[in-house]
Structure 1
Amino acid sequence: MYRKDYILRMIEMLADLIAGILGLIKKGDFQQASQSLENAYYDFLKQDAAFFSSIPTNELTNKLLKEHHFTNGHLEILSELFYAQAELFYAQKNQIASLDFYEKSLILLNFVIKESNTFSIEKQSKVTLIQNQIVKINGSVLP
């Protein structure tokens with residue numbers, strides 16, 4: 001129970017941090033947003049952003065669960081970080097990179113939802129938001 005409470009507190013702290021990062025992105029302070037994101041990857045998951053971005057999308061959950069012993073809480077945290085990373089790339093007009101991170105975020109979030117025993121309207125809303133962004137990008141990237 002202690003470990004679960006710790007993960008929940010981490011997720012709450014991350015929500016505040018992500019809100020701050022998204023605020024920096026809206027203000028156009030991409031450098032500070034990028035630095036805050038990089039710090040968050042390491043502070044929350046003890047790896048840098050490059051480590052996670054190098055994992056192929058189709059191997060993401062399996063690799064993190066089996067090889068790195070991540071929990072669903074870790075996956076939820078990573079999903080939020082990927083979402084913020086996608087938003088940063090999208091704001092910088094790098095649609096290909098943003099699409100990759102939106103897809104990774106969606107895969108992790110869907111996995112967490114599937115494994116969870118409770119319904120969360122917030123998570124379902126986030127899934128819809130990410131899916132809409134993916135459709136929007138695919139519509140503008142594809143001929």
Structure 2
Amino acid sequence: MALLARREHSRHELRRKLLQAGYEETVVEAALEELAGEGLQSDRRFAEIFIHSRVGRGQGPVRILRELSEHGVDASLAGELMEALEVDWSVLAEEVRRRRFGAELPTEWKERARQARFLEYRGFRHHHFAALLDNGAWHP
């Protein structure tokens with residue numbers, strides 16, 4: 001209960017932490033079933049909070065989905081929640097780019113490539129920021 005009092009955890013995380021603490025697997029599974037049954041632990045709730053947190057940090061869908069997978073959240077649940085979001089990833093990518101590099105758009109190819117790599121690292125797909133290039137927004 002102390003783990004859940006601090007923040008939401010996925011079932012996978014709780015299971016791993018309890019097993020590392022030395023609890024037997026049967027006890028851990030029973031406890032997890034009880035917590036889920038009482039609504040104290042929910043992968044859906046964990047994923048919703050996680051997604052909103054990461055979007056607020058300016059992370060893109062690729063990175064968010066990868067991190068949810070690392071937390072043991074089912075891919076179909078993660079995909080469903082991501083689709084339900086009303087986020088314009090292209091707008092978010094531009095906001096992230098602007099926060100990091102400023103309002104001035106790069107004029108040199110090398111700088112455009114550097115900014116594109118940064119956005120890809122943040123989890124945005126190329127098509128989320130390619131429109132900036134295609135529309136000439138990144139050209140002098």
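Each reported figure results from applying straightforward, stated rules to the coordinates on display, with no laboratory input. Small disclaimer: the values here were computed from a predicted structure and weren't measured. Cβ atoms are built from the backbone, for glycine too; each structure is taken alone.
Work out which structure the value -26000 belongs to, where helix-only ellipticity at 222 nm (-39500 (n - 2.57) for each DSSP H run of 4 or more, over all residues; to 500) was derived from one of 1, 2.
Derived from 1, not from the others.
If mean count of other Cβ atoms within 10 Å over residues 19-26 comes out at 9.8 when worked out from the coordinates, which of 1, 2 was used?
Only structure 2 yields this read-out.
Suppose you compute semi-axes √(5λ) of the Cα gyration tensor in Å for every structure in 1, 2: which one lands on 23, 18, 15? Could the numbers behind the result be given before it?
Working: 1: 23, 18, 15; 2: 40, 14, 11.
Here the read-out was taken from 1.
Taking mean count of other Cβ atoms within 10 Å over residues 59-66 for each of 1, 2, which is largest?
The structure with the largest value is 2.
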